[in-house]
Every structure is written in C-alpha cells, then in structure tokens.
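Where a number appears in this text, it was derived from the coordinates with a stated rule and is not lab data. These numbers were taken from a predicted model, which means no experiment stands behind them. Cβ atoms are built from the backbone, for glycine too; each structure is taken alone.
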Structure 1
Amino acid sequence: MKESFFGNTRVVGWMLAVLFAMALGIRLFDLTDLPKEFDMQRQMYSFIKARGMYYTMAREVPDWKREIAVRQWQEQVALEPPIFERIVAFTYLLFGEHMWIARIYSALFWLAGGWALFMLARRLTSTDGALVSLLYYLFLYFAILASRSFQPDGLMIAIGLYALWAFDHWMESTSWKWAVTAGLLSGAAIFVKPPIMGFHLLGAFAVLLFSRMGFKDALRSRQVWSIAALAALPTIIYVLVGVFVTKSLGQQTALRFFPELWTEPAFYVRWNNIIRNIAGAGAFLLSLLAIFLADPRRFRPMLIGLWLGYLAYGFALSHHVTTHDYYQLPAIMIIALSLSAVGEVVFRKIAELYPQAWAARFALLALMLFAIGMEMWDVRVFLVRTDYRAQVQFWEKLGDRLGHTTPVLGLTESNHLAYWGFQDVDEWYLASDLTLRERTNPDFDLKARFLERASGKKYFVVTLPDQFSSQPEIRKFVTRTYPVYERGDGYVIYDLEHPRTKP
C-alpha cells in the first residue's frame, strides 16, 4: 500500500475497517422497516419476482397464495436478467421471506464496489486520493439510500469497478490472465443490467486503448478482441434469446429512446439539476477539474472515456436520466473515482506544509469524522421520521375485501396491493406515465384507454387521491359514470360493472 499522510499501512488498514463498518452500519439501520425510503415502485418489481421464484420452491405455502404469487411474477415485464431476485429467493429458503434480506445484499454489493474503487483509485493516484474517493462513495447521502434498495444497480456498479480495476492491470501487464479477467468482469457488469454499464466501460476502454496502443494496433490485438467478445457475448445471447425465443424482451425498448429531447434546452437543465442535486454541485465540478489533474497516461484517458460513455448513455436514455434518480448512480461512480485525483493533489500539498505535524493529521481525521457523522445523522433522521410497518395490515385487509382474484383496475402504490394483499391488479397510469405516453403519441385518447383497461374489470380501486386529482379528465369521468362500491380509510372502490350511464 502506498504511503499515506495519515501513517503507515496498519493505520490506513484500521481507517478502512472503521469506514466500512460505519458504512455498513448506517445501511442496516432501521433494517426491518418497509423499504419505502427509495423508489418503492422499482423495488416492488423485484420483490414480486423474488417472491414468485421463492414460492415455486417453498413447501409450506397455501396453494392459492402460490398460484397468485407465481402468476404475478410471470406477468412482470422483463427488464434485466433476474440475478439479484434469484439470490434473494434462494436466501428466503434459509431464513424465510423477509424484505430486509435484499437490503443486506444491496449494502454488501455497494461496499464490495467500494473496495474495488479504493484499489483502483490507489493504483491511479495514491492511498490518500483513494481514501477521498471512498469517503464520497460510501457516505454520500443519496448513495446510502440507493444502496439499501432492492435493484441490480449496486451489483452492476460493483462489478463495473472491478472490471475497470482489472482492465488497468491488463493495460500495465498485457497478460492474457488480466485480459480474460477484464473481459469476464466487463461481461458480468453489462449483463446484470443491460446495457447501462456497457456505455461507460466501452468509453473508458476505447479511449485508453487508442491513447496507449493507437487505433491500428488496438484493432490488430487478439487480446483486445478477446476482451470485447467476453464483454459483449453474455448480453448478446440474453437479448437474442429474449427477443426471438422467449419473446420476453419485447417491451424492453418501449418508451426508452427520445431523440427529440436533444433539441430542448430544458432537457439539459433538468439533466444538470438532477446530477447536482444527487451528487452535489461541488463534487460534480471538482470531478470535471480532476480530468486536468489526473495522470495523462493512465488516469486521464480513463476519466475522459468514462464521461464520454456517460454522455452517450444520457443521450440514449434521455427521458430516464432526467426522471429516474437512480439512473445517476454511474455518475456517482465516475465522480467518486475522479475525486481521487483532487484528493491526491490536496493531501500532497498538506504533507508538504505539515511534514511532521501530528496535530494536522488529527485535525483532518476529526474533520472527516464530523462530515461523515453529519451525513449519517441526516440519513438516520430521514429513516426514523416515518415507520411504514403498519401499512402491511392495510394492504392485507384491502386484498381480503377485494377477494384476491377479482379483476381489478387500480390507481394505487405500485404493486403494494399485489404483494401484501395477494390481489391481482392492473395498475392505471400515474400522472408522469400519462405525460410520457402523450409525448410519444399526440393522438393518445385517455378516456378510450381507460375504457379499454376497465373492460372485464369489476372494480376501480383508488388509494392515491392526489394522483387521481392530478388527472381531472379521468377523475371527472369516473366519478360521474361509476358509483362508489365502498369507501374506507385510505381507499375508494368504484363499481365498474354497474355504471350509472353507459360509457
């Protein structure tokens, strides 16, 4: 380990142990509460799939619940290979069905990525620069919440960082061992959530290769082609099978690509704002400055390639990068790595000014701990502000009231009724979903679409009154056309089978 401003290898080792322990502790805080602190809609997609997989293996499950759970799993749209869901489903067999199991895995994935980040940043800069990267990566407010979430992004980021680390080893050694390792890790990272990490890894690899080897030599290298094949092959096979064999990926590309946004200035404003709000304006600007501070032979090409890959990713998924905050997790990875170049320069200067001053070391340690503590305290306050455990009973009772297998159209919290109420429900659009569909189809007929979705349904269930009010056309149509079947605390059920007038 390279020499650190804070002391020898043993001191740095203890610092790392403390940092990782603190990072794990805050991620496991409030462990058994429902995971509603971060994008519950996306998480419920994975919980539904994991439960369905688990119920195909579990023995002591009522047959009616097994049938509903498996059907709900199979009806989910295929977004990516269900690797994480499979891991959680198998773990359910050991410990029972607990939502907090996925939270533990997510936290461990993120911490594993932190170790890869530290090793990579230390190779490219210094131990102190790597510590700066690690502090940002582990204790950024948004990263703490995101890494408690049941979705594959944390695993994708972790494997992507190991792929960059292996690729840097290969660039230094040009050995087949590291070429195969880099290719396999790249393929795994891209496969976890196609094709997000592919943009970033391809950008970094391309700029590094062409800057170090030249275009012609890179194209002639068998190792380069081997890395590319190993990186691309798993995802290519998955996509081909999903599109042409199982036909499960038909909806994967729907409502994804919006090149018309590229000409709208508001798109760039929204993109900039979401990065600044999530990653921090100061860290974002410093990460761009780091390009000029980084080693021009090894580190600078990697950073340029990562940012170019991120730009391509943002243009390809222009709607999602401005509306889905977790689509900025790759940016957090890049910013964290970039900050090691800034940290190296800062600590080198401090070491020059205070070569033997233990007071400066203790002062910096105290400052770091204070910053970490404040961030962790903010997360703690946010997590304990609301206890969501009581909501399970609400959804269970509502599922009982509806009969579980009754055909239902719902404007409800995504998949809550399906998961806890074991109630089949066709979810009506949220206001944001309607905006997206109206953008892609100016002739979108909202009332006709509602009648189409309501056909064959017995009830329309509303548990989101604010969303209902934000759709005045549908709200007016429903309240005038259909009688209220039942109204309770937190829900309204409209009778679709007995309209007041023929729609």
Structure 2
Amino acid sequence: MHAKILSATTVGVRSYLVDVEVDLSVGMVDFAIVGLADTAIKESRQRIRTAFKNSGLNLPQRKITVNLAPASLRKEGTLFDLPIAVGILHAAGQLQIADEFLQETLFLGELALDGNIRSVRGTLPIAYEMEQLGKKRLVVPVLNAPEAALINGIEVIGVNSLVQLVAYLRGEESIKPTASSFAALKRDQNLGGIDFLEVKGQEQAKRALQISAAGWHNILFVGSPGSGKTMLAKRLATIMPSMSFNEVIEASKVYSVSGKFDANNLQLTRPFRNPHHTISQAGLVGGGSNPQPGEISLAHKGILFLDELTEFRTSTLEVLRQPLESKKVTISRATQSVEYPADFLLIAALNPCPCGYFGDKRKACSCSEQQIQKYLGKISGPLLDRIDLQIPVYSVDYETIANKELKLQSSDDLLVGVLRAIKAQIARFKGCKWNSQMNNHEIEAYCAMTPEAQALIKKVFDVLSLSMRGYHKILKVARTIADLEGSPQIECSHLREAVMYRSFDQKTA
C-alpha cells in the first residue's frame, strides 16, 4: 500500500515542493524516515505514534517507510508531521482522498502528543510561492492560517487537531477557508505615536533624515551623550513611505522562517532593529549550523540602528560591507548555502571620543588626540565609504528647549518632501527604485549637473581624495536633494550640501 502527500520546505526564504511518500508493507513492524531528514523530522515517529493513540486512531502494524523526495534537498523542522500522518492514514485505507484533491493540496503542521496541531515556521514563504508550485490549497495549523491567508488566490484550511483534520478529509466536518486578512490589518497600522514635533533643535539632523528617507541613504550620527541621536533615529520611520504589499510580504517572510512572525499582530510599518553592541557576528548577519537570518535580514525593507558603533567588535562590523552593497547575505556551510535578503537602511550613532564630549559646548573633553584617533579608527574607511550621510549632532541649549514659540516641523511636514522625491524617482526609474541604488550607467544618465556644479565636483574630488564609490555617493545624495527641491538638474547648492555630509570620514583618515 502506497500513498503520496504533498508538502513543502524552505531554504532561506525560498520554498521547495516535497513529496511525502508513504509505503506500508508486510514484515517486521518498523517506522523509518529517509530523504535527508534532520533529527527533528526523524523524531516525528514518536510524535505520530502517540498522537494516533491519543486521537483514537490506529497506527498500522506494518513496516512503514516514509521517503521525503527529492532526497538531495536537505529538510529540517517539524512541519512534516502532518503530511506523514495523513499519508499513513491514506495508505492504510482509513482515509479515502480523491487524487485531484491530493495533487492540488499541501499539508504542513507539527503534531503534539495529544493530537493537537502546533504552528510551524515558514508558512508565509510557502503560501507566497503556491502559484509557482502549481498548487491552490494549503492545510496548516489554525495558528498559521492568518499568516498564510495574507496571500490572495489560495485556499487556506486551518485545523486544530488530527481528529478535526480526519473528519474534514472524510467529509464529516466542514472547515471554512480562512479569509484574507491583509486589508483589515492595514487599517490598524500604528506608528506608536512618536513624531518629529517632539524634537527641538537639531535642524541639520532632521534635514539629513529627510534626505535619508527620500533616497534610502545610510546615515551616521556623531554626538555627545544625550544629544538626541537615538531619539532622532527612532523617528526616521515616521517619514518613510508606507510599505507596499510586496514589501510587507518580503519582510514578513524573513520573520516567518525565523519563527518570529505573528499575523495577528502584523506590523505594517518598516522594521526597526536595534541590536546591542555585544551581538555576535552570526547574530548580526545570520548563521548557525542550520543557518538562520540575522538582524540585517530581520531589518529587510526597514531600519537597522547600530548605537554606540565603536563598541561593536571590528570583525562584526566589517561583515556589513558586502550586504550594504549587494542587499543580500549568503551564509555558506559545508553541506548547504543559504541566501537571505538584507535590503536595510543603516543608521549608526557614536560618540566623538572615548569620554564622549569632544566638541561639546557644555563639557570639556578629557581625551588626547591620540585617544580620539584610536577610538574613531575602530570604524574602517571602507565601511565609512558606504555611509552616505555623516552628521554631527550637538547638544541642545536651554533657550531652544524653553522656547515655546519655536516653530517645529512635524513628521507629516517632512513626509511631504519625501513623497515628492519618491514620486520623482518612480517617474525616473519607471518603478520602485531608490536614488541610492543607481548603478554607474544610471548615475551618468540621471545625475545631470549645471556647468558650475561640474566644476565644483571636480574640485571636491581632488581636495577630498574621493574613491569612486565616495564620488558616486555624493552624486546620489545630491540627486536626492535636487528631488526634494523639485529640481531637474543638480545645482551647486545641492552639491555643497551633499559634500557637507561627507566630512567625518576625512577626520578618521
């Protein structure tokens, strides 16, 4: 007796179809699982045996062989418990399931010992690629059903227990497909009530954040303790455009495979990740024996905020260089290679010296020049070269704090300019693309300068000894500034402002 049930697994954020083949034969009672399965999958034998007993189902006293095909694809996790159980019941004749139903349905789920069905990782990426997999129905744990239902066009059946699933497959119980929930969740979008109205002073920093949001430019804040670096960074999300459906799904797929996703509390604002400086290299970029996404992937389509940048291990920071350029990270192991997306906006903050008060108007610095150079030297030139905007943040004086008549810009005020610049980029690139992502050909085509601006950039290139990357970064920032001003060409004022934001890396040279 033989049965084939369809399931799927994930490698990174990609999903792959898996045939769960079950064979029952006469011979010594045995239960074997083959097909490059990890320990968690092989342990499903005990879970299935006990779940059958506690659900009032009979496990066939036969030689049971389960093959997870293709055998060359490494499989891990507990999501195959459910398809294996269904395959055993179907092969034993305890279920009569139409071939057409089996060919268009995927089963995912972990069995508890009492027969209940627990949630699993990776449901969203599998649901997202159901059409490419050629399937239209997904049977999942009821806790995963809202997650899978974010994808339109598929039928999502959420089940609580093995008993309920058997009743559904026998036609004894009707289960209504879970309705798509994205539209309802979108109405609940909440930014947490933070706003730039709460920030007094720091006009240059606010301007830099507006440029960062408008063109997806990485930014570095340098200032003394308490000057407002963290406060400013946390408000960047309030002036960034809303995430599109595809961006929400892309970001959520990473959370799904890492087990951190909750469709009932889906955050439609851009992710904001703020890891502590003691984080390991694997925790930041991803890793482990079974590679999992790190903070840079969890920040995909959102913000990665690295506070106290110089306190991070140098080796940890250096691994950011490649993802900042390629927008992805590849984690290689002897047995597999996994790729995760890492299109994040980097905000970094640091003190100007070990004591933190170099250049502060209120408190004198106690550090020597050698100490300052050593402290700032922890940040390598190549990493600084990938940060477009480098902004000094000074302490706010009492007069500014106490001035109740001071006109403040709200997040909505700053967002107007950001949306204007994004509209210009959409028209320029015929789609969703940021100025910071322009390639060399696009820089030549779209960074047209006035003659005066061309003369200025030539002088800047020689005086600052810019690398080619640094030169292109200045042009990209200037293009964003021009878009904020509604200018078709890059003018001298745009270029001067862009150059002003590249001064810090010269101090560390």
Re helix-only ellipticity at 222 nm (-39500 (n - 2.57) for each DSSP H run of 4 or more, over all residues; to 500): value -22000 computed from one entry in 1, 2; matching entry is structure 1
Note: relative contact order in percent (Cα under 8 Å, 6 or more apart) at 13, derived from one of structures 1, 2, originates from structure 2
Across 1, 2, distance in nm of label points 7 Å out along Cα→Cβ at positions 10 and 314 reaches its greatest value in structure 1
Highest-scoring structure on volume of the Cα convex hull per residue in Å³, for residues 162-201 alone (candidates 1, 2) is 2
Note: distance in nm of label points 7 Å out along Cα→Cβ at positions 106 and 290 at 1.8, derived from one of structures 1, 2, originates from structure 2
Ranked by FRET efficiency 1/(1 + (r/R0)^6) of positions 138 and 242 (r between Cβ atoms, R0 = 25 Å, to 0.05), the structure on top of 1, 2 with the greatest value is 2
Kirkwood radius over Cα pairs in Å: greatest across 1, 2 for structure 2
Value 11.8 of mean count of other Cβ atoms within 10 Å over residues 426-433 was derived from the coordinates of, among 1, 2, structure 2
The value 14.0 for mean count of other Cβ atoms within 10 Å over residues 170-177, derived from one of 1, 2, belongs to structure 1
The value 2.5 for distance in nm of label points 7 Å out along Cα→Cβ at positions 42 and 490, derived from one of 1, 2, belongs to structure 1
